[in-house]
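As structure tokens, here come the structures.
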Structure I
């Protein structure tokens, strides 16, 4: 009986020590994680807006962001406006295998895509994940939501609102374009008339 009591006491003491250690580590790392997420968002906004910054210098990123980007909120939605008048909107939606998050930057006409950056995606490596490749995203620059982006076969985009798909990753591309179209509709009506 005495052995069982000692085992229970040992487990309780060990459990308390480990729980305290986990709570302390969580308390220490949470602000660091939040700061890293903030810097990731700021660099993505700067990149989408085409604003140059020193990537390795956190202070420069924050200073550049503060000087050249205005954070605005309207009806509970956060978006960003550059000193040049370009708009940047965070977007998020369901891809084929998981969430896709990023920044959509539009020119002052609120129809023409300036640039898109992907912060997070979980699409199939080597196939659907190519939606985050710079080469794929560059083809979206200058495209217009007039009235919506349309996905075409690879190499077949001709109109200003048509976007090439990726062979073997049509469903990921389709999900990505749907996310952009849905987010565009909500954002364009939000900032219309500014």
Structure II
């Protein structure tokens, strides 16, 4: 399909060319944006199969003197030309399917490799309908927080997904400070420790 080939060409030109031969893939919001409006509006998340691959990418970007915008235990963000690129270092995945299985909403469940696009079976339908369907509620507080962001952008959630989220929220131990701590990103926005 031409649209899938175009996406591969786009990310090869704008991302993979800067990473050269590093083993990685682009996934999440940037891919969602590409298929909904034709280009990423959010930062581009790069996932790696191992810490070694992450370190090679980090070394390449550092050697090219790309400015570091943030560096946390989860990711390191560089400004590459005019684009923010997140090198994800908290989670490593061997296949695009593993990445997709870990994402919260199906509208984020797409990965562009150097050769192809891999996506959840309902990715394109849910994206076209702006339907927030739960894929994996592993971090329910974060899913709830992200749901608000998507709703502000015109997305909606069906009753079935709301029930899945409600059941996942019921498993959270709100009294355990090790499990449910509020912290803040460098820009001041809040995040939940253990759920983000």
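Looking at structures I, II, which one was distance in nm of label points 7 Å out along Cα→Cβ at positions 23 and 103 calculated from, given that it came out as 3.8?
I
As an exercise: P(r) over Cα pairs in 5 Å bins from 0, in percent, for residues 31-94 alone, calculated from one structure in I, II, equals 4, 18, 26, 24, 17, 10, 2. Which structure is it? Don't jump to the answer; show the numbers that get you there.
Numbers: I: 3, 17, 28, 25, 18, 7, 2; II: 4, 18, 26, 24, 17, 10, 2.
Answer for the origin of the read-out: II.
Next question. Using the calculated result 2.3 for distance in nm of label points 7 Å out along Cα→Cβ at positions 15 and 71, pick out the matching structure from I, II.
On the way: I: 4.1; II: 2.3.
Working through the options, I get structure II.
When distance in nm of label points 7 Å out along Cα→Cβ at positions 39 and 175 is calculated for each of the structures I, II, which structure yields the highest value?
Numbers: I: 3.0; II: 5.3.
The maximum falls on structure II.
helix-only ellipticity at 222 nm (-39500 (n - 2.57) for each DSSP H run of 4 or more, over all residues; to 500) was computed and gave -10500; which structure, I, II, did it come from?
Details: I: -15500; II: -10500.
The read-out comes from structure II.
If you don't mind, another one. In terms of percent of Cα pairs over 23 Å apart, which of structures I, II is highest? Don't skip to the answer; put the middle values down first.
On the way: I: 53; II: 46.
If we compare percent of Cα pairs over 23 Å apart over I, II, the biggest value is for I.
Continuing with this model, one more query. Once mean count of other Cβ atoms within 10 Å over residues 63-70 is calculated for every structure in I, II, which label goes with the largest value?
Result for mean count of other Cβ atoms within 10 Å over residues 63-70 over I, II: largest is I.
All of the numbers you see were taken from the coordinates with simple rules; none came from a lab. Computed from a predicted structure; not experimentally measured. Cβ atoms are built from the backbone, for glycine too; each structure is taken alone.
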